[in-house]
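Take a look at the structures below.
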Structure I
Amino acid sequence: MILTVTLNPAIDKVYEVESFAIGDVFRPRGMWATAGGKGLNVSRVASILEAKVMATGFLGGGNGQFIRTRLKELGIIDAFTEIAGDTRICIAINDPVFDTSTEVLEPGPEISPEEQEKFLINFRNIVKEADIVTISGSLPRGVPIDFYGELIEISREYGKRLLLDTSGQALVKTLEYRPFMIKPNTTELEAVAGRKMDLEEEILEAARRIQQNGVQLVCVTLGAQGCIAVTGEGAFRLKAPPIETISTVGSGDSFIAGCAVSLAQGKPTEDVLKTGMACGMANTQFARTGYVSRELVDKFYNMVTITRY
């Protein structure tokens, strides 16, 4: 089973607006509302890949109830902790004419110490059932910077591998706790390294340093340029031919989902990486956030090439 952690979930609303501009009035050509937040994107994609998925985090209010209803419809086990505050809404405006995406992200509710403790008690109980744990997204207000680290330590106590996808100071701090895998993009890697990196060799060197410090799988996503991955087995370069895209929002979450499912199935490292990249590519073919089809994942898997450095 895959256990996904989304501490700051949201209702993701995506509007398709042609020739979007600030200060004007628009009527969207299409609109989608989904159970969102990065970890719930992971949940949805892993479920599409036919994995058993349990999702946890904090939910509250009418928005939280909307998400619980969507989880039930998807067959995802709801293990969220109820909170007093109302879960946030995040808006993305996709413009197919200019090929842009504009996002407005609410900060979300503040989590009380009592709610945090309730979550930790629940997490300790449910993590025992998981094969793989994923943590995705930002920390909600009120939650300390080392909270993800506590979840890593609990997961390690029960022998569970944990995949971390966060950014900023949360990523820098949580690296001290040595998650099994991280998936930074170049900008996030530069924040960890404390310097700009323009060359592939510099990215590879920084990824190797993180891996040597205890993170077993470091995947640096490069957008359309593919991925650089460093493991104890060596370093890998993944590429795929260019494809037309509808939206790239949620592709990183889809990457994590593909890796998590493959790891849970005991697949070798090269298969894990290719599946992750194939899921990220498949997500770009849909306007919905964090969505793939099994057929497209299989198609793109066969298009991904992987070589060793």
Structure II
Amino acid sequence: MQRPIRKAVFPVAGLGTRFLPATKAMPKEMLTVVDRPVIQYVVDEAIDAGIEHLVFVTGRNKGVIEDHFDIAFELDATLKARDKIEAIEILEAALPPPGKTSFTRQQAPLGLGHAVWCARDIVGDEPFALLLPDMITLANPGCMTQMMTAYEKFGGNVIGVEPVPEEETHNYGIVARGDGEPNGFEITGMVEKPAPGTAPSNLYIMGRYILQPEIFALLGDQEKGAGNEIQLTDSMIKLMGGQRFTGVQFNGKTFDCGSKIGFLTANATFGLERPDLRQELLNELRSLLND
């Protein structure tokens, strides 16, 4: 019987420089895909997988994320006075239960590994999920739900992966694949941004993890690596020496909303998934392509 995964960590302290000037006053995680912030998609994926407590690692000027997951009394009162029942239901569906969110500051941009380490006291001595908010997924069941299934079977640590063209492997963290099926194979190695032609596979780490709490001690002692930052991959490699890592090539698609093309593609794709928008959006896209 595996220990349950009750908490999920969301590193949301990044500056979002690739989306300036839009992110000068608004966190990149609050940019909308159709009509919901990017962070809402990622949080919903975690909750659908059974996560009970949401841990946000924030930075300066990120207070709007905390406000988003809180009640807006003036807005609620106005909607109720105007009998906007549908809008009220939309807001209520996005609201976590009281006491089920925590926020902590990273304070300095020292990398993903450092952001995860900042959540150590809130997570405590239990396994946890880690979801990168730039990456939203389209899958049924959700990506984290599929990973939970692998965790229940294999235990240890679980990493979501997806194939990428071999000529692009130098841009990602890449895993080496051992025995097992795509939905649960042993990871025998990993490397952060390998030199062109040296990647052990074409499977990249796509921003979804289930990690054991021993990772925190390793991150606390981790020296800076690629990009002069504390890399999560470096500590996972050390943890791999004593614990199993399972890869899940999940059934679905990832959209990197930290890039302009990924963000635009996500908007088009999720818009086409909406029955109330699909036909009109198709018509507009066809019109644009025919111009």
Structure III
Amino acid sequence: MQMLAETSPALVPSFAQPPERVMDNVFWRGAAPRISICVPAYRHDVSELIAALAACEDAGLAEIIVHDDGTADHDTLAHMQYEASRQRIAVRLIAADANRGRASARNGAIAHARADWVLLLDADMLPDQEDFLTRYLDAMDASSAPAVIVGGYSLRHTRKDASKALHRWQAEASECLDAERRQEAPGRYVFSSNMLAHRTILDMIPFDEAFSGWGWEDTDWGIRATKYFPVRHINNTATHLGLDADAALMSKYARSGENFARLVKAHPDEARTMPLFRMARRMRSLPLRGAARKVAGWAARTRFLPVSLRGRALKTWRALVYAEAL
């Protein structure tokens, strides 16, 4: 069995922040990748994603960098090490000493990338096609200058689960869009869950680590990148496996209000084009806003209601939550 070699912290480049453990499989040292696949992870085993990427066409032209953002779960880390040792693709696992959020984890993974092009994938994604990497390589070859190339995402391999029907409805309505639709507002639909970018862009425009926890850091990054570089959307989807049950989804939204307010402050012109911002701003003057939020939240969580009605209630509830932060 191939074993992963652990790199001494003293050998980690000085730009690698925060302190971390680095573990490489046997293919890492001799690899000359054309594309670096960077995966931020927190409390998530990415073994399935590593195996799926290794099975893709042209996987030999890629390297995988997993940045575990302070999970401190030795069993999960050991399982990822084992999976990396079984695959014929260069893999580096990075275990950070503390959790610092998604923006920091993405920047931390990118710091270890060796290729000129970096593919960002979330830990709960899975490629939809065997030629997933080939499509991105073709898009790279067709780009005459640094660019951002967004593949989009789907729910193709996600099992239907009544407890997650609300999140499914929200994703299908707002996020699982074809390239033509996304290209209408290219910066807004830069989902870093499946996005390729030239290293020049990522060095010039890192993810803003002032966005804490979950939400909106990739929209901020997309808007900033669009001001200087072309953003191209293609149909090269990956499945989002990590749909949340109602309580978990609404908890994430409840905690993301400050990030949304930060986005609005940084990009007021772009925010004015967003339906969610316009709704939240109108809600600020709504009488009995707290009572309205309770009713909308109840409707969103109530499973005997039609899911389309629950989805609209969720949007109203989210706008009311964000109205408090604006």
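Every number in this text was worked out from the coordinates using simple rules, so none of it is lab data. Model, not experiment: these values are computed from the prediction. Cβ atoms are built from the backbone, for glycine too; each structure is taken alone.
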- Among the shown structures I, II, III, from which was the value 1.9 of distance in nm of label points 7 Å out along Cα→Cβ at positions 46 and 278 calculated? I
- Message: Taking mean count of other Cβ atoms within 10 Å over residues 110-117 as the criterion, which structure among I, II, III has the greatest value?
- Response: II
